[in-house]
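Student: These are the structures, in structure tokens.
Every number in this text was worked out from the coordinates using simple rules, so none of it is lab data. Here the structure is a predicted model, which is why all the values come from computation and not from measurement. Cβ atoms are built from the backbone, for glycine too; each structure is taken alone.
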Structure P
Amino acid sequence: MKILFNLNQFNQQRQKSKPKWIFPVELSMYATYLHRQGNHVVWDGEDDGSFDRVITSKSQIDVPFLDMPCPDRILTDAMNPKWWANNGNFKHHPGTYTLAASGCSWGRCAFCVEKGQPYQKRSVSSMIQELGDLWMSGMNEVFDDSATFPDGEWLKEFCEEKIESGIKDLHFSCNMRIDSDVDFDLMKRAGFRMVLFGIESANQKTLDKLQKGINYDEIIPTIKQAARAGLEPHITAMAGCPGESDKETDKTIALVHYLLRKGYAKTAQCSVYTVEGEEPKKEAASKVGTIYNVAWHPEFWFNKLRDLRSWADVRYLYKQIKTGLKEG
């Protein structure tokens, strides 16, 4: 069978509103599976009408997650700079994505497309093997796009194996929950760089309404602890959450500013609350860009400059400045 993966800038994991090229790792796993089944797979091509099947979305994947292999990075053109050169998830180039788990360990947030999906984890050994192959192929950074990276004993074993396998210098980033069972110091020793936390709101009432499952009082201590271990926390927040007043949204923006000024969070982004079937608040869009007003605080720049350790840090900061000027 001749199968086309007809990709576009909306094919990436979970994000559906921002036109940006991001390596669609789950689709690449599926492409590799189909290729190994003897199909003729064309990756990232155009539909000329000659294909038996055209894949455009991960909703078309009909194979259980744990039955799919690691991506064939040659087949799926992972070294192509379009996947990583302008991607803010990578400080070190080239970079690519992995997927340690499907679904989300919490899976209840009202706004998330992973809500209600089964949470399935790959084995630690398969992840270590994939990272070793990526390291040998020349990759310098990996971002794991699991909605929540596995924690607890799985994470402990992963960190220890990553260190023992000689790939601790492969920079690694991932998504985690504020209430994850983690050892940030061990993660740092294992080569973790950025850890992305969705804080969403500074108002407990909103967090409860979103079914986020975290306490506001946990947010600042967790971000501080991760930063003090040498990790680079990235935080995400939302404006226009249901039932929130402008004053409450401003409280969330103030929390983001505080974490950035103090150097606890190294980067941040804010988006307008959206959920399928509901219209986002138009006035919330004006709040989103205000997170970049933190750039007017000298304390923010003091901590930014203090964090510079290499040319990679300088290049990454320059990329952040360009993004802030464009979106602020």
Structure Q
Amino acid sequence: MKVLFYIPYPKSLGAAHWIYRGWKHAFEDLGHQFLELTASDDMEGKVTRETPDIVFFANLIDFVALKDMLLRIRKAGSKIFLVLSWPLSRQEIDVIRGYDIADVYFGEREETEYPKKFWEATGREYHVIPYAADTRFNFPTSAVSKYQYDIVYLGAYLPRKRQAFEEVLLPLKRKYRVGVFGPYWTKKDNILRVCQRISQELDAKAAIDFFHRKRIEVPEEEENQLYSSAKISLNFHERERDGSQPHYVLNQRTFKIPACGGFEICDYVPALRKYFDEDEVIMADSPRDCLAKVEYYLNHDDERKTIQANGRAKALACHTYHHRVRHVISLAGAGRAER
């Protein structure tokens, strides 16, 4: 099977890059041809030349403006997988309902009523395809001394996670050995990021490497060492300041931590229990509950290690991008045949 995957800027190191890379590795591992479609490509021209079995628009595109092109791609025989973000505009709903521009509409949103709402609005089926672990990088390893923290958090300092940082991470740092890694945590790190970006534009490899080494990130090939070595790995999702809005999309970290052999405590995202049981990944329903569970599991090694082993087994058995690719292939086989 040949897959063409839309990634506007493949060299960017945002979340879209890691998602794209997970899909790429899994498709290739399973024997499929995987090509990228970028913002600089003649989109329809490349699809016409490559004649892919699947065109994966897994990053935001203006599908209303591209309606006619998408219809021509489908008519030519390629199946379109189109990721959607909620809420849809009235115009987007009208295009989907009126023209049926894709073979499979999907997303990571886990809201119980969303597939029903989508069907009622568009007359089309919505599929949930969650994020996953990339087995090229997310696998257990032996403990490494430099990462043997009581607690770790790996992720960017984002404003919509500030409540968790202020009410969970800061109190824990006053009591335990806590490792925090990722962009935007310090002014120094922000300056280094700018310097590294300038170096990339100048294609100055030595400078790129220098500024990267000085930052507080964990090298991608060591992320599994971090999670395998720490006693507890925290996972927070973006949410409103008052916590009033429930969260419906499980981030990649949800699956990567246990796949790397880590013990995960995740903030409250109800859909977690669709993928991991209570004896596989711990979920805290509030900052106070998170602090209590951290305290408990730091003092109950046997229970923590049992849950850790269960989570690792479940992630590697069910939640890698290889599993997601097999799901996609099954959906492609069941997709519409009419053109």
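Student: A value of 20.9 was computed for mean count of other Cβ atoms within 10 Å over residues 21-28; which of P, Q is the source structure? Walk me through the intermediate numbers first.
Tutor: Numbers: P: 23.4; Q: 20.9.
Corresponding structure: Q.
Student: State the single structure among P, Q that was used to calculate semi-axes √(5λ) of the Cα gyration tensor in Å, giving 32, 24, 20.
Tutor: Numbers: P: 32, 24, 20; Q: 36, 24, 19.
Answer by label: P.
Student: Identify the structure, out of P, Q, from whose coordinates relative contact order in percent (Cα under 8 Å, 6 or more apart) was calculated to give 17.
Tutor: Details: P: 12; Q: 17.
This value belongs to structure Q.
Student: Please state which of the structures P, Q yields 20.4 when mean count of other Cβ atoms within 10 Å over residues 29-36 is computed from it.
Tutor: Values: P: 20.4; Q: 14.8.
The read-out was computed on structure P.
Student: To test your reading of the models, identify which of P, Q gives -10000 for helix-only ellipticity at 222 nm (-39500 (n - 2.57) for each DSSP H run of 4 or more, over all residues; to 500) when calculated.
Tutor: Values: P: -10000; Q: -12500.
The read-out was computed on structure P.
Student: Moving on. Upon calculation of FRET efficiency 1/(1 + (r/R0)^6) of positions 53 and 205 (r between Cβ atoms, R0 = 35 Å, to 0.05) from the atomic coordinates, which of the structures P, Q produces 0.40?
Tutor: Values: P: 0.15; Q: 0.40.
Here the read-out was taken from Q.
Student: Same structure again: For the read-out P(r) over Cα pairs in 5 Å bins from 0, in percent, for residues 61-108 alone, a value of 4, 16, 20, 19, 18, 15, 7, 0 was computed from one structure; give its label from P, Q. Walk me through the numbers before you get to the answer.
Tutor: Numbers: P: 4, 16, 20, 19, 18, 15, 7, 0; Q: 5, 21, 35, 26, 9, 3, 0.
Considering all the candidates, the number was obtained from P.
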